[in-house]
Structure P
Amino acid sequence: MRGDLLSDPVEGLDEALAVVDAFDEALVAGLLRPGPAQAAAVVGLAEAVAGTPLAARVAEAADRAKAGAAGEDHFVALAAARCALLGSVHDALTQRIDEAVGRPAAEDGAAGPGPASAAADRGSNLLAAARSWLCDLARAGWRGIDHERVAGAAPVVSAMLPDPVLRRRATLLDGFAAELAASCPGATLERVPLRRWADLWSRALLLTVPGSAGESAVTPVSGRLLPLGVDVQEHATAVQAQVHAVFEPADGGVPRLVRAGVAAPKPDTVVGAGLWQLLRPRMSLLGAVSEGRSMELDAMPVTAEGDLLWDDGRARPGEPADAFATARVMLSTAAAARVAPLDRHPVRIAVPVLLEGYTARSEDDRLVFDLPGRSLAVDTDRAPAAGPLTPEAVAASHSCVGLLRWDAGEFLLQPLAVEATVRKKAVAAHAGAWAGGTTDKAGVRAEKAATDAVTVLRERAGRLLRK
């Protein structure tokens, strides 16, 4: 990796983010009666997209917004302009990463949504109701939220959830409303999460446009899947494991980077190794990751964005496959998938990379890898407790397969697996080493504790159901 390229400034990046920050600040007090600073922020947003197809609509929206007369279409245009600016930041950063690692650029063009289904028209009234609620939030601002205003989302969410086509949007609205409700009243908030709430607001608003969440194109693929590592994302009531891998087509085509995800609901008392007990029965790939094996795929569906729609019936265990060997041989030549327009956001950047020959050290209470040309901060907090990949193992390593991310103005590395030399032998530690079960002593103890907790919960749930 050319670390110097990650250190060099990206032209226009700071200016684009400054425009987004100003608009996000304008949403704090709301756009019902905008002051001079808020008016300047929406005008600045329009000027930033003046040379794009959005120019005319956003300029009109800015004029109406600074006069306090913006309607729903105007708020949608402003949200689209904000999304486009962050999309340009995403593209500039991913291009810089591709240059640094020497990887082919993503396939030509951005992945767009597929055709809208007939069910989308059936839910047009619900989308309109959701859009109305989101626009009311923008007028009131984050300081103007209260429980009555936030509760306006509840009937919309309840009506949308039963429809599979609308469930994605309903889940986003429900989570956003829950965050706002936990922060009411807004007038007393000491700190407003500007970027996060503006992200949720703009994404939710754009998803109320009919056809915006059309189904992605799906094609069947056959070949060999070579896992690189597992990214575990845990919430109090849900957990997800996302396997990053290289797919080698059976027809000899160009290898490509893909992902396969599995999620499950969970009680907040199930943590650590217990997470695998919830996920393991849902995807056989986790067992292959734990055993260090490849998987042979037969007509497995994959989206244009590189997400495998996992079906255990279309996969079987293959030959042993070491993640580091895969990374050394194939990672730099594997083509990246396209990114859907609404997913073009800096926070979504997670690029698999291989680092070797670095020196690990501590700086300002965080771990840093010294590379030729720059130092790279390591985000060890993302390593799951449900595995042997500890901060100590990362600090002692000399090779790392991880995800390169961008956060708070800098590149960060999330380790998925590390390799160290112990008694003149290479020893690896993987975040997903316990995914399919383990004979590791620490893993066995953690599994037993988790099994006991899950058993007790199931017994209690059974008694409640019988009553």
Structure Q
Amino acid sequence: MEYDIAIIGGGPAGYNAAERAATNGLKTVLFEKNAIGGVCLNEGCIPSKTLLYSAKLSDNAKGSSKYGINLEGTPSFALDKIIGRKNKVVKKLTAGVRMKLIAAGVSIIEGEASVESAKEMICIVCNNERYNVRYLLLCNGSDVMIPPIKGLSTIDYWTSKEALDNTTTPQSLAIIGGGVIGMEFASFFNSMGVKVHVIEMMPEILGAMDKETSAMLRTEYTKKGISFYLNTKVTEVSKTGITIEQQGKANTLEADKILVCVGRKAVLNMPGLEKLNIELRSNGVNVNEYMQTSNPNVYACGDITGFSMLAHTAMRESDVAINHILGIKDRMSYDAIPAVVYTNPEIAGIGKTEEELIAGNVRYSVLKLPMAYSGRFVAENEAGNGLCKLIINEQEQIIGCHLMGNPVSELIVVAGIALERKFTVDEFKQIVFPHPTVGEIIHESLFL
């Protein structure tokens, strides 16, 4: 069997690339060993946001009296129904992706693909069948990273996968890792009434995101009852507790359950990968601005590159790869990749952070306003806190934006357009924002 292109991995990068390739006339085969949709649709983005929306509704119900709405009794939840709805959403969306691929003419092969040879044609073997292809796109994704913590292998701990399917709430939960995934689970279980501890090795939660908005979010969740342990290392875990080390002092935390959220790592153990003779980096496959590896007929997109492990990055990368194969002018830019934390409140960021610019000794200025300057935000967020921060370079161009408050996940793309198009402050001022909207806060910030 001969194809123009084979794609290994059916996550956002893989299924997007397969549909684009097939609709543009390339005979396309897609291999997926687990489930179409990859981690994003089955174990990550979609299921977690479905749970977080239920949690947000629960928070709204508990605070409804602030808005003049009185509910009889104390609002309650049924976690089994929340998980059931999550499963229904996942099933609906993965079925939709499969239908689109079939309609585009993609051949979907379920099973683990391996590379047999890479000469004039690349030979892929799956389920004892051989497929000869001209181009190969690697979209193998990533796996959960498990830290080498003493005792971890002897206890029944959760990763994000198990936490998404659990139908009972523990009394207390210790989350190892205060990154995006850790904070989203902290938000969900806090809304479900669980006592949450977040243990983070770095000085602040949320890694490389803007430190000011990260600290504001941590303050909000401290008020909600979450305990944070920063600059803290987990040295040992057992059935009776978690041993942590902070400023050289050891302490023990008690928790009914442990959730490990220390990040993800690129899948580089694909059978036959070495036969492609492609260059690898320490954390992924090395690619150029066209997502092309050191083998000109092999491309790589998504988490396997180890660069930006976000579904929307993966989809854009796959657009670039297919366009390059088709001869369409395009290149990958990482200057305006939005990052969102879907907590309640949300935070989002794009472009440069102050910390990054200070470290690089780059001059910049900041324009920022509290979200309370937006009438719509005040109307919809009783006693809510928030911030809009724009970072400006010496040429008066917008090079960064960092937001906290609801619904900043929907607003960050506005700043993204400004960054991608290299708008100056004066140029962005000319854009008319509808009133009243929370997004007006970005426009208001420009006039400081």
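Where a number appears in this text, it was derived from the coordinates with a stated rule and is not lab data. Small disclaimer: the values here were computed from a predicted structure and weren't measured. Cβ atoms are built from the backbone, for glycine too; each structure is taken alone.
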Calculated from one of P, Q, helix-only ellipticity at 222 nm (-39500 (n - 2.57) for each DSSP H run of 4 or more, over all residues; to 500) reads -10000, and the structure in question is Q
Identify which of structures P, Q gives the largest calculated value of mean count of other Cβ atoms within 10 Å over residues 56-63. P
Highest-scoring label, criterion being mean count of other Cβ atoms within 10 Å over residues 8-15, among P, Q: Q
Suppose you compute distance in nm of label points 7 Å out along Cα→Cβ at positions 192 and 208 for every structure in P, Q: which one lands on 3.1? Q
